[in-house]
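Listed next: structures, encoded as C-alpha cells.
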Structure I
Amino acid sequence: MINVKELYKSFEKKDVLKGISFKINHGESVAIIGKSGIGKSVLLKHLIGLIQPDSGEVWVEEKLVNTLSFTQLQSVRAQCGMVFQFGALFDSMSVEENIGLALSKLSEMNKEEVTQQISKSLAEVGMENSEKLMPSSLSGGMKKRVGIARAIAIKPKYLLYDEPTTGLDPVMTDSINRLISKIHKQEDVTSIMVTHELRTVFEVAERVIMIHDGKIKFDGTPEQIKLSNDIVVQQFISGNSTLLETEA
C-alpha cells in the first residue's frame, strides 16, 4: 500500500502541494490528473524519495520514505519501477546497457540472469532483438517502450508512469495505453500514472485523482468524473482551461 498524509511542498515560495492525502491499495490502476505545472510529477517523485516534502508523510509498504537512509531508500525503489516522461535513457549506452544498469543497482541478479531478464522485458513490450540499438536510433514510441521495459525488469510491485504518452501521435498513444493495461494485468502490479491526457485516463485507469490548486479536487472512477457536477472538474474534462487558469 501507498499512503500519503498531509503532503506539503513549495518551490521558491510557491506552494505546489497543499496537504495532499490519499491511499492506493495493491492492484489499483490510478491516474493522477490536472493541468500542466500543477505538481503531478512532483507528487510522483515524492513516492520514491526523489523529492523531500516540506512536511507530511509518504508511506510505501509501511516504510516512511521521507525518513529513510540511502540504503533503505534503495530497497523501496527496488519495488517501484519508474517510467520517466522522456524516457531518461543514457544516449551513450545501448538499450541493453540502459536496462542492465537499473538491474545492477536495484536487483541481486547475476550476469546471466540480467541478460535473460533484459530479453524477457524487451519481449514483453514488443521490442525483441533490440538490445544492441542505441537511443539515437529509436523513435519516440520505441523509447517509451524501452523505458517501460527497464521499469518492469526489476520485477516491481508498483509501476509509476510520468506522462507516458506525451509527445506521441494518437496511434502510438493507443498502443502505449494498451501496453500499460496489459502489463498491469499480466504483472499483477499497482499502476500509478501522472497524465493530462484524458484519452489515457479513460482507456487505462480504474481510479482518477485530480489535483487543482495544490489540493485533491476529485477522487473516484473514470465514470464518476465524467458525471461530476464540480465546475472545475467539468472545465478540465471538457478541455476548457479558462476557469482552471483563473483559479490556479
Structure II
Amino acid sequence: MHPLLKKKGFIIDIDGVVGRSTEPIEEGVRGVLKLLDAGKKIVFVSNNSTRSRRILLERLKSFGIPVSEKDIISATHATASFIAKEKRKAKVFTTGEAGLQEELVNAGLTLVDYQDAEYLVVGSNRNLDYNLMTKALRCCLKGVRYIATNPDRIFPSDDGPTPGTGLIIGALYWMTGRMPDVVIGKPSKVIMLEALERLGLGAEDVVVVGDQIEVDVVAGKGIGASTLLVLTGVDKKESLEKASTFPDYVLESLDSLFM
C-alpha cells in the first residue's frame, strides 16, 4: 500500500488532476473514486478563476464523481467570501469573467466600473483586451484594496497550456509597481486553511494533490501537509530540475496511488 493511503483526507486540485477544462482525466477520476471507496475525506480546491462553484460542481458530476457543493472550494467563491467578510456590500471592479462575477454578486457585493470601486478584484479573463486592461490599470493606480483570486501563471486546458491570472498580475506590477494586497487561491493559506476546516482534519492527516509545484506543492508545504505532484497537468518530471520546492511524492496520475 502506498504510504499516502494511510492519510485520512485529501485536498485535490481539479484542472490538471481530474480534468482539463470540460474533459475528464480518466486516471484522475479513477483515483478519486478509489479514494472515496477507501473512506477518505476529499475536498476539491480549484484556482480556476473563470468558474463559479456551481459550474465546477456540474463539471465534476459530469466526470462521474459523486460530489456536493460543500466538497468544493473555488478561488472565485473564496475571494467573494473574503471581501464580503471585510466589507459587506462593497463596490467591486473585476477583470474576471461571468463565473467570478456570479460569485461576487451572490456574496452581496456590487459590481461597478473602476471609477467607483472600493476593491479591485483580479481574475483571469479569456477575452482580455486593451480596454479592460486600461480600466484595471486605472483602478490599481487609485490605490483601492487589490485582491487577486489566484497567482497561476499558466493554466491547463483541453488543447494545452493557457495564460493564467498571473498574466494580469504581472502586467499591473510592471505598470504600477503594485502586487496584490491579498492573494486568495493556492498557495495562499487563506484558501488552504478553509480546506482543512472543511475536512475537519489536521494538516498531518492530509495530502495535497496537484499538478503544479509552485501552486499546489507550495500550498501543501505551507500548511504542513504531505504533498503529491501528479504529471497529468502543467508540470512534468523536468520541472523538478529547476524547482526550489519539492513534493513528497511524484506519480504519473492520481490512480497511480493504487498501483
Handout entry: Structure with the greatest value (metric mean count of other Cβ atoms within 10 Å over residues 86-93, set I, II)
Key = II
Practice task
Consider the structures I, II: one of them gives 0.45 for FRET efficiency 1/(1 + (r/R0)^6) of positions 54 and 150 (r between Cβ atoms, R0 = 30 Å, to 0.05) as calculated from the coordinates. Say which.
Solution key: I
Problem - Identity of the structure behind -9500 (criterion: helix-only ellipticity at 222 nm (-39500 (n - 2.57) for each DSSP H run of 4 or more, over all residues; to 500), calculated), options I, II - result: II
Practice task
Work out distance in nm of label points 7 Å out along Cα→Cβ at positions 94 and 182 for each of structures I, II, then name the structure with the largest result.
Solution key: I
Practice task
Work out mean count of other Cβ atoms within 10 Å over residues 46-53 for each of structures I, II, then name the structure with the largest result.
Solution key: II
Completion exercise
Structures I, II compared on FRET efficiency 1/(1 + (r/R0)^6) of positions 30 and 142 (r between Cβ atoms, R0 = 41 Å, to 0.05): the greatest is I
Problem - When relative contact order in percent (Cα under 8 Å, 6 or more apart) is computed for each of I, II, the largest belongs to - result: I
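Read-outs: derived from the displayed coordinates by stated rules, not from any lab. Bear in mind the structure is a predicted one, so any value in this text is a computation, not a measurement. Cβ atoms are built from the backbone, for glycine too; each structure is taken alone.
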